[in-house]
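What follows is calculated from the coordinates using simple rules that are stated; it is not laboratory data. Because the structure is predicted, anything quoted here is derived from the model rather than measured. Cβ atoms are built from the backbone, for glycine too; each structure is taken alone.
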Structure I
Amino acid sequence: MARKTYNEKLHSAKDLPKIEDISDQPEAVRRYGGARMLIAAPTQYNEIMAQVPEGRVTTTDRVRAQLAAQAGADFTCPLTAGIFVNVCAHASEEREGEKIPWWRTLKAKGELNEKYPGGMEAQRLLLEMEGHEIVQRGKRCFVQGFEDRLAGGEILTDEERTALYPIILSEYNPAWPQWFAEEKVALERLIGEDIVRISHVGSTAVPGLMAKPTVDILLEIAENTEVEALMAAMPPAYICLYPPTMPTQPPHLTIIKGYLSTGFAEKVYHIHVRYPGDWPEPRFRDYLIAHPETAAAYAALKRELRERYEHDRDGYTAAKGAFIGAVMALMD
């Protein structure tokens, strides 16, 4: 039997994508933050790798995170990911047309991939031609400062950010509490005993209220938590803003999830990390639930502000401050 070409391998996975339940592998569940493992099709990797623009790079882990978010899985299988990005690279070189810039997809920590066509030297040459600096550490090579060159990551120009992530308002979705419950379980697996309390806050926690389809979570951690270790434990799907662009309470950490290079994922989360305390967000949530007329006024204000601040997320948040402050004053 003739050996399959790389392009045949690229298109031969007819049973993929699929999601497998690995609940019987507790160590893997703990390591990857959930039991729903996506095995993506090679063509899905090819599509994402093809979109990385010149001057930017991505990593296999970031591609995995994007695919998992799109599929609603907890994570994407790392073993098949390594195999399939290699298939995509060789398939591109094998065919006449429809080439992809495979060399812009790196391994973890910006490392070059020795299994790519022509090995690391070919990848190095192509990256250097696009202005990247390559450093060698022993027998391994890395893109220097690759974090600043990531495609679709948290490091974006203001113009890119506002175009990708506009203010969107949705009617109340009864699935939002379940989204919170799923993420609560994932955070408990990832962070464990450092958690003091996890609360669903924000407008998605108020039944019937129009909201940005972003689940806000108040994550209270013990004051002796090693914040750097906590951030290191988060899989690539989680973007740690430390410190965030907006003023925050100690430990000055916000974690976001569901921000893809193409825009928002189906499920988007803002995780506000705090030390234990009597925080205003749960009280504001409870007041809106108990006072439907105030919740209706808040919804009307958000509609108005959305028209004014569609491409200014910080401005939108700041403009709601007077209303929130007035409501909190009624509660004191």
Structure II
Amino acid sequence: MEELAQTCRTSKDKPRSIYQSEQLGADEQQCPRNRKQVENVAAAVSSEGKVKSSANLADELQTLLSRLSSPDENFVQQVQCLLGRSPSVVLFTQQQIDDVKQLCCDDAPPHLKSVFAVDRTFNLSSLYVTVTVFKHKKLQRISSQEPPVFIGPMMLHGDGKFQTYLNFFSTVSGAMNEDDMDTTEVRLTDSVITGSDEETALVRALRRGFPNSKQLFCMLHCKDNVRHHLTAIGTAVNVREHILALVFGSSGVAEASSDDEMDDRTAQVMQYVRQQNVNVVDYLQNRIMPKIHNNCRLRWDEPWIGQQQWSNNNCESANHMLKMQVLA
């Protein structure tokens, strides 16, 4: 993210052009996940020169720090201020932790179990907000007959660095396992299924904070990334759409129901892109197919996840609601 921000500062190109050049030249860890991310970073960079009130930030941090010492405080859990780093604030209640333990962890019944999904909101006021959500399957909405989506622990932060995310997830994991710290094995996080997009720092921190968890990747983000990559390298529209259908369509790799079927469909994709002379074999093999294969095997092993391609729409909806509340 820092390299992308520096590119936005120095380049006179529009976000679309920057995204296309980054897709062609960056490695997986540095490559932006989609054009919207570049637009958000460019917007943040463009506001860097504006006058900011450090007194306001100091006052806000002082208010948060004072809340930590209040005996009635049950939401602000941590305010972290480190040299050379943006502040971060971890927010959750004990009820949220109890719900996550009851519905997302090892001892949750399969018919109640939910993915512990994570996403970062861009440009929410002057900070990012990383939100966690889960489905409360003990409840049901009258209108849709679907379980409602609950918001879990959140973090306010000023950067997307690995250490920032790791502090958040480690704090949440510690709260979830507070009663089990004397045991030799952390039981509650053994079978947590986490879900997110492909943001490298966030995924790494999730795996470190919940070391025995399994990770789902949002297939909508993967599909968008493949579409943008194919567009950036000049793939013809009909060829691009056929590749997307072979990978994500109803008879595509992402819908495979067994290892043999998945291997056969993957081979069909690779055969087609080679026949069409599209320079995308390494990209698909190294970046996309491992995530799709991972998701398929998780769906087979954990039927409660559902047989549809998993997406992070619940987090996206929660992020939208937060934005509307802040802007209201």
Structure III
Amino acid sequence: MPRGVVKKLRVIEYYFSRRGFGGLYGTLGLDGPWDVKRILGTVPVREDGSAFFKIPANTPVSLQPLDAQGQALQLMRSWLVGMPGEAVSCAGCHEPQDEVSNSRRTLAALGPPADIEPWHGPARGFSFEREVQPVLDKYCVICHDGGQTAPPNLKGGRPLTDWSSQLAGRWDGGGRFTHAYFELQRFVRRPGIEGDRRMFTPLEFHFSATELGQLLRTGHHGVALDPEGWERLAAWADLNAPFYGTWGEIPQFSQEPNGAARLAAVNRRAAELRRKYVPTGPQPDYEIIPKTPAPARQAHSHCASVGKVIVIRALRESQWQKAMASCQETRTAGWSGWFSS
């Protein structure tokens, strides 16, 4: 990887499954992940490739190097834990064992450790409905709304009820997702729940290598995502395309009495053990869903300038009226190229 390509590290916390619960096929997502992944935030990477930052103690943390668009250049499928006050260093787990790392002083080491910068709100489990569906609502649903002219249907709130799988390791009670999730995940290439155990090649699962990323990068019918929308879709793919962001959101554990009671019991026991053996903390409640700032919900305009002609995509009448109004507002301020909100 050329020096300077990595701009930040995404810091992820694992919320492991409780005893008796597991991320089999169809549990947290259709093909993974095994465990809930919580984005704690990002930290900067200096020009020489070094990073120096704080992490919460007693917390399983994984790191993903990001490019300027917030897309993971490599996927780390293990984790590290720092004890209170411990300095944890990473000098290359897969470097030759008969060599030592360069002892020169890095740029990051010249200053204090960086704090983790929150990622579009407080730390939370990554949920498709909270993180990805708002992006679809903003940019995609105006066309992909269930009509015959623009499949697939990406409207949210429509539960998937007919999921089944013949794969070994499936959860027969799983698949409680939405149609929008089921349709969109088909366009995302990812390692899956049983990825190759060998270390991946950098960029092997980069968002640009997915069909979704390629469609959007080439200007899918003039759709131009804002940076936050792009980051949300890329992060979803980088985390193995999960649907649920907590174990308690899974309907069998939240709506069915036996499942809900069983999860509540193991959560109480887990909290009790953590207070006993990790008295210094932190003591997070992973099932809390914090309030986050919602992405801007301005309508996306399907307008383009070709010379001095405004071009409108073929839409049904109601959609055409919305697009036309958006184009009219844009014309008053001057225009060039594709417009998007």
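Assorted remarks:
- With FRET efficiency 1/(1 + (r/R0)^6) of positions 79 and 167 (r between Cβ atoms, R0 = 25 Å, to 0.05) derived as 0.05, matching label from I, II, III: I
- Comparison across structures I, II, III (criterion: distance in nm of label points 7 Å out along Cα→Cβ at positions 31 and 63) gives the highest value for II.
- Computing distance in nm of label points 7 Å out along Cα→Cβ at positions 175 and 255 across structures I, II, III gives 1.5 for structure III.
- Test item: helix-only ellipticity at 222 nm (-39500 (n - 2.57) for each DSSP H run of 4 or more, over all residues; to 500) calculated as -12000, pick one of I, II, III: I
- Among I, II, III, which structure scores highest (criterion: distance in nm of label points 7 Å out along Cα→Cβ at positions 119 and 263): I
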